[in-house]
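Below you'll find the structures, each written out as structure tokens.
Read the figures in this text as sums done on the coordinates, not as results from a lab. Bear in mind that the values here come from a model prediction, so they are computed numbers and not experimental data. Cβ atoms are built from the backbone, for glycine too; each structure is taken alone.
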Structure I
Amino acid sequence: MALTKAETVRAMFTRIAGRYDLMNSLMTGGRHHAWRRLTAAAVAAAPTGLALDLATGTGDLALALRAAAPGRVVVGADFSEAMLRRARDKVRARDGTGVRLLAADALALPFADATFACVTSAFLLRNLADLPAGLAEMRRVTRPGGLVAALEITRPGLRGWDAAFGLYFNRVVPLIGAAVAGDRAAYTYLPRSVEQFVTPPELAALMSGAGLRDVRYRRLALGTIALHVGIA
């Protein structure tokens with residue numbers, strides 16, 4: 001029987017958990033940390049209350065949220081236990097008091113409505129089997145007036161640069177993934193998921209359709225990264 005998308009994605013992240021941070025640094029020249037800090041800063045002014053970081057992975061964005069708002073308790077959720085083990089080690093090593101980690105599916109969050117003052121995700125949305133449902137869940141668990149932020153890889157949309165980015169992403173990244181992570185398939189899936197994902201304006205429209213207000217976005221990294229923010 002064929003695996004569902006969720007099962008395939010969970011298995012993939014379980015396989016690459018041990019090299020996930022290293023691959024992120026190699027692929028982005030270390031810039032992924034700066035993008036997560038910008039995401040954390042974008043929701044730092046959210047109302048007082050809990051923060052939720054979905055698909056927290058190894059915990060980098062959850063820790064950035066805590067650093068940007070030291071008084072806020074942050075919940076980091078992921079459906080890969082292998083990723084969460086890495087995150088727990090990182091949180092302990094950095095004395096991450098105020099960061100709680102748990103296993104959860106972004107399409108069926110185990111939280112009551114309006115639980116969180118802000119909800120974030122970094123590189124989650126492309127991996128969802130049902131994007132509108134995932135956005136609706138993010139909106140559901142955010143309290144009125146709270147903030148929802150999503151960081152994603154995107155196509156630059158500029159003819160010459162788009163071709164160069166595509167060459168790097170589709171040809172070079174799988175080779176790095178094979179050499180460093182021992183998993184060419186995972187790093188072939190990555191560029192394909194970007195090619196198939198919605199554009200930044202389309203994602204903004206979907207976020208609005210999920211009930212978020214004043215959705216805005218900015219492009220980073222020469223247009224290859226988009227940070228969307230909306231108000232619940």
Structure II
Amino acid sequence: MKKIIIENLKTLTYALLIALVIRSFFFQPFYIPSSSMEPTLLIGDRLFVSKFSYGYSIHSFPFSPKLFKNRFLSKSPQNGDVIVFKTPADNRTDYIKRLIGLPGDTIQIINKDLYLNNVKIEKKKIDKQIKINCGDKIIDVEFFEETLPNGKKYVASYRIDGSMSYTDKFTVPKKHYFFMGDNRDCSKDSRFLSSVGYVHFDNFVGKAQIIFFSNNIKKGNFFKFWKWHESFRFKRFFNKIL
């Protein structure tokens with residue numbers, strides 16, 4: 001009996017170590033709890049984030065152990081990447097947003113148009129007025145396909161009444177990055193300097209790669225199998241994140 005217990009403990013230990021290695025160096029699952037990235041990411045989406053995309057920092061590992069400084073095996077991010085990072089406010093909370101500004105870039109919104117380095121980003125209206133989530137509220141928005149200078153395309157939503165129609169001009173400091181949510185009028189991001197602001201490269205956790213599961217929690221959960229046809233968003237399973 002003692003031998004069986006020891007073997008089971010060994011197996012459990014090996015399994016935990018393997019899971020820890022995969023989570024720290026390769027892929028980590030994340031859950032989307034808010035609407036700040038709609039329409040790209042919906043509440044209830046579960047996705048995999050690649051930990052190797054930008055190299056490794058202390059935030060690549062569970063509990064962010066202070067074992068070293070800076071990043072190693074670092075790779076430069078690209079404008080338009082969807083990235084999980086630790087908020088500068090506490091270096092603990094995970095946020096997921098789209099990278100808009102690199103070090104030295106200037107960013108500003110003027111009359112609902114995004115300007116990067118004083119050049120207006122091309123955007124094309126792709127849908128008429130639509131309702132999407134904003135916390136506990138439903139807001140009227142318009143969808144636009146924006147194209148960054150590097151050719152990256154994505155869909156952003158702008159509120160009809162334009163609560164974030166204008167912003168100050170932001171200049172990104174060295175080794176920092178500027179992030180925005182695709183749900184432009186319902187996202188706490190780098191535009192809010194006191195709570196998020198510019199994000200240091202060392203705070204990057206990884207790049208969002210693929211949605212592996214999605215469930216509309218308002219219509220049911222995993223245990224209510226008789227409602228799977230209503231709550232599971234099967235068309236989102238294994239979708240690549242653009």
Structure III
Amino acid sequence: MIEIIDHGSVRELRLARAPVNALNCVLLKELDAAIMAAEAPALVLSGAAGIFSAGLDVREVTASEESARALVMAFGRLQLRLVHSPVPIIAAITGHSPAGGAVIAVLCDYRIMASGEFRIGLNEVQVGLYPGETIYRVLERLVGTRHAAALLPRGAMLRSDEALAAGLVDECVEPAAVVPRALALANELIALPPKTYQRTRDLVRRDLRKIFDQPSDSVEAMMKYGWVTEETRARMARFLTAR
């Protein structure tokens with residue numbers, strides 16, 4: 001489910017769970033392990049053409065409370081892995097990136113997205129999932145309080161140009177150029193004086209680490225109020241039927 005491609009010193013981890021890179025427990029655990037095991041000085045996370053990741057696997061969210069809990073725990077471990085990564089991670093957002101896909105992207109050091117009609121956003125509310133304060137603070141860190149407060153409650157999905165204007169992504173390039181641009185940036189970063197770069201990177205990500213080191217939402221609260229409610233099940237069932 002993860003393709004590992006080495007480009008000189010930079011390692012690309014490509015999500016490869018057809019058709020839409022839905023994040024199930026297996027994929028989450030494989031990505032977590034691949035990041036942990038990587039000895040490269042910089043990583044690029046990419047997806048398939050037209051889709052970065054469709055977010056958490058709806059079928060595992062709705063299968064049972066135990067299934068949903070396992071998925072939430074695996075996703076939480078991956079988030080911590082991204083936040084505390086000792087090396088820079090660049091998100092090569094190759095296409096649509098809703099919900100969990102957007103969460104992965106916003107926790108990376110830098111986000112490069114395919115231009116065009118592709119959309120990205122934390123749209124959990126639209127499918128009856130409570131995003132939680134931790135994710136709100138992460139979004140607020142990137143786009144500011146006004147934008148975060150406007151976007152999160154309505155589960156807004158932004159076109160790549162809108163995401164760039166809001167600060168949700170850092171660059172937009174032609175779809176075919178997303179991964180090459182991410183690799184080029186990774187090489188720029190590893191060419192910097194390593195000790196000074198690392199110290200500066202630690203400085204600018206310190207606030208992000210604090211958000212996760214002192215979480216406001218427990219897993220129990222997330223499950224009770226936003227993952228196993230009747231409202232959530234109803235919205236998820238409607239979503240699956242529509243597909």
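Among the shown structures I, II, III, from which was the value -12500 of helix-only ellipticity at 222 nm (-39500 (n - 2.57) for each DSSP H run of 4 or more, over all residues; to 500) calculated?
Values: I: -12500; II: -3500; III: -15500.
It must be structure I, since only it matches.
Where does the value 1.00 come from, among I, II, III, when FRET efficiency 1/(1 + (r/R0)^6) of positions 71 and 135 (r between Cβ atoms, R0 = 30 Å, to 0.05) is the thing being computed?
On the way: I: 0.60; II: 0.35; III: 1.00.
This value belongs to structure III.
Among the shown structures I, II, III, from which was the value 17, 14, 10 of semi-axes √(5λ) of the Cα gyration tensor in Å, for residues 47-94 alone calculated? Don't skip to the answer; put the middle values down first.
Numbers: I: 19, 12, 7; II: 17, 14, 10; III: 24, 17, 4.
Traced to structure II.
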